[in-house]
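These are the structures, in structure tokens.
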Structure I
Amino acid sequence: MLGQCRYSYSVLKYCKQKLTFLQTLHNSRKTQISFCSTRCTTGRRVLGIETSCDDTGAAVVDEYGNILGNALQSQTQETVAVGGVIPFHARDQHKAHIEDVVEQALKEANVTVKDLDAVAVTVKPGISMCLNVGLSYAKKLVQEHRVPMIPIHHMEAHALTARMIEQIDFPFLVLLVSGGHCLLAVAKDIDKFLLLGTALDSSPGEAFDKVARRMKLKNLPECYNMSGGAMVEHIAKQGDIEKFPPLEILSGNRSCNFSFSGMKTYYMRLIEKEEKEQEIVASNVISNAGDVCASFQYSLVRHLAKPLHRAFLFSEMRELLPEDGKTLVVSGGVACNQYIQQGLKKVCEKYDCRLVCPPPHLCTDNGIMIAWNGIEKLKAGRGFAEDPQSQRFIPKVPFGEDLTSDVANCTIKVRNANLL
């Protein structure tokens, strides 16, 4: 009888232990399921860091395109005041603000670095000493918190930002117009681009800045705190594009390349001529500044339109774009210009193509586009830095596979009358 009691006690003790174990396992699984449910709702998250030029940007974006946190320290006012980017000053500003900018983005997103799936950082192209600030800070974060690093090509990030806000399937045409670049390419994948045209000298953004500065538009109260491009666009609304003849650039060239050096020289001389005739001195602005700005904008958009026409025709010849559902993405700081958008839209209409321009806050340099490019690579499972601490920045780097000579060899003719 005593043995039977001991046996029963042992069985009960075993069952109690088993029940406790199963209950603990059940609670553990409930916790895991709850965690996964929360994680899936939020999606994977990437911190993007951007310091390629004169703006310090950081943002946290999830895989659904939600901007969870965003911070930007802009140097636009200082750049306008001194007439351009001063690399040493830009570097010092990045160093002074990068920690606060990143912390602000993380705080707004309500996450820590350990909660992230990766840190994406611009490593090319850009100003060497500026790129180094962002990359060095990213290295510090991934080493301390053991998260992956995704190196980002600045121009590829610009090209793909529109996919965060709209459904855009590959392949599509992309025009990147900014203060440092002018590129026309076919985007075939997140890391595969076919370069059709590029700027041979300066950029459209630089042309805007130089014309605005030469005309002394910053002295007008209505232009206070505006960038050079914004000044020209604003004043041009008061002008007449027919007061001065449009400038023809690279008229005999049948490539998709761009040139803005001659345009800058032409309008510099025109402004000087008008100042002499109107006897303008000191900080005064010519009375017909609106006409000059309107003419300049018109000449610039016509110059952008011609290679774009040729790119559509070349893409048809080589079957680079789908017959139906073509898309042109226009991004970069200059893409914020509404007049330019309307001009390029007219070109797209002739080829039954949809025009997509990201909103202004996504066109200029920012951490959001870097984070989104990181998300694109994270979802594709490629583009990670194998050894983050040995990652290097690259100030100058090609953009995609160069087909510019192939385009020129096709000698595709575009009539000026059909540009806009």
Structure II
Amino acid sequence: MGCCDTPGLMPVSDAISILLESTTPITQIESVALVDAQNRITASDICSPINVPPFANSAMDGYALRLADLANSKTLKLAGKSFAGIPFEGEWPQGTCIRIMTGAEVPPGADAVIMQEQTVVEGDNITFTADATPQQNIRPVGDDVKQGDVVIPKGTLLTPREVPLLATLGIGTVEVMRKPRVAFFSTGDELRQVGEPLGKGEIYDSNRYTIRAMLEKMQCEAIDLGVVPDCPEKLRETFLKAADEADVIVTSGGVSVGEADYTKDILDQEGEVGFWKIAIKPGKPFAFGTVKNALFCGLPGNPVSVLVTLHVLVQPLLAKLAGYTQWKPAITLKAKAETRFKKAPGRADYQRAVYRVDENGELLVATTGNQGSGAFSSLSVANCFAVLEQDRGHIEPGETVTIEPFNAVLN
């Protein structure tokens, strides 16, 4: 389980390693139309069935010619035209040139295109005012993509960068991995649904909205099982239903000291689950294991803790499960602190922050204020985490801070 400076707390890196080692990628493959392929994970290498471009074409509006003809005379007679989709056809006499437009097919035998700005036109007589080099302004067959090239590797998330490439290749159907199915629910008698009136000591359940929004950004099929009261029979019934329907079960609440025993008794009967204390703030309590054949991730109950643990710990697991082999953790950058960051040594602290670039191009970062694990308002105005190292204390203005700009899941 690893160790760290604070007794009994598991380092974040150790927790992620265990989560990944315990996860086996989905093997089921689906075939989807290209129009539905965005945000899906490729199930195999995609190879180009064609050359792109499929024919030599002009990179300029100008004139296609044979360099041998130009060597004999700077003035050539116009013999025809080649437009995009309407190539020049027929005989091409020696000592002549072809008017050609950008993207149009280069006539066989042409070995250069001279742009129209380097010509003087007098009727059908074209005088060239500049010399040319072999293959000048000609895009050869396969200049962009060669037939048989691997254009998109297995395990790639298809985005607006990849989907148009597949369309360019004429690929209308794509083999993709089945989406992970993730069932989630919140626990607690104090929770009420949005829209219901609040009684004394009751709060609205925001965690399911966090979980659903993030799961859908992570390309998962989200199965919302609602709020489960603190009732052993109902909790057991919901866990078993979730295990039958999903690859992963995610819960919020019921994993901190005093709560864990209640959940643990049920899970010990239906699966194998460990309750961890992780050296992360917010989000120290975390549970992981299996319920029947489903993986189980138990998140803390506080709203910001839910988001941070889902982002830092569960996101890598879901990426591996989905077969997303090209997934990478969020990038980190170094920034100068503009404000004081309060911190006690002992846990890696993911604080909500705002980074900016000043007029000198320097990266600066400031706290968003209240860092309590229930203070979601300070997260809504943030654009990054200030990731403060486990053994570090308070950070003063001017000190260097590691920041993690929010990735596509949080933006």
- Value -5000, calculated as helix-only ellipticity at 222 nm (-39500 (n - 2.57) for each DSSP H run of 4 or more, over all residues; to 500) from one of I, II, is from structure II
- At a computed 26.0 (mean count of other Cβ atoms within 10 Å over residues 154-161), which of I, II: I
- Note on the structure: distance in nm of label points 7 Å out along Cα→Cβ at positions 98 and 282 gets 6.8 when computed on, of labels I, II, structure II
- Task: Could you figure out which one of I, II the value 60, 27, 17 for semi-axes √(5λ) of the Cα gyration tensor in Å was computed from?
- Result: II
- Message: When relative contact order in percent (Cα under 8 Å, 6 or more apart) is computed for each of I, II, which one produces 22?
- Response: I
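We did not get these values from a lab; they are worked out from the coordinates using the rules stated. Bear in mind the structure is a predicted one, so any value in this text is a computation, not a measurement. Cβ atoms are built from the backbone, for glycine too; each structure is taken alone.
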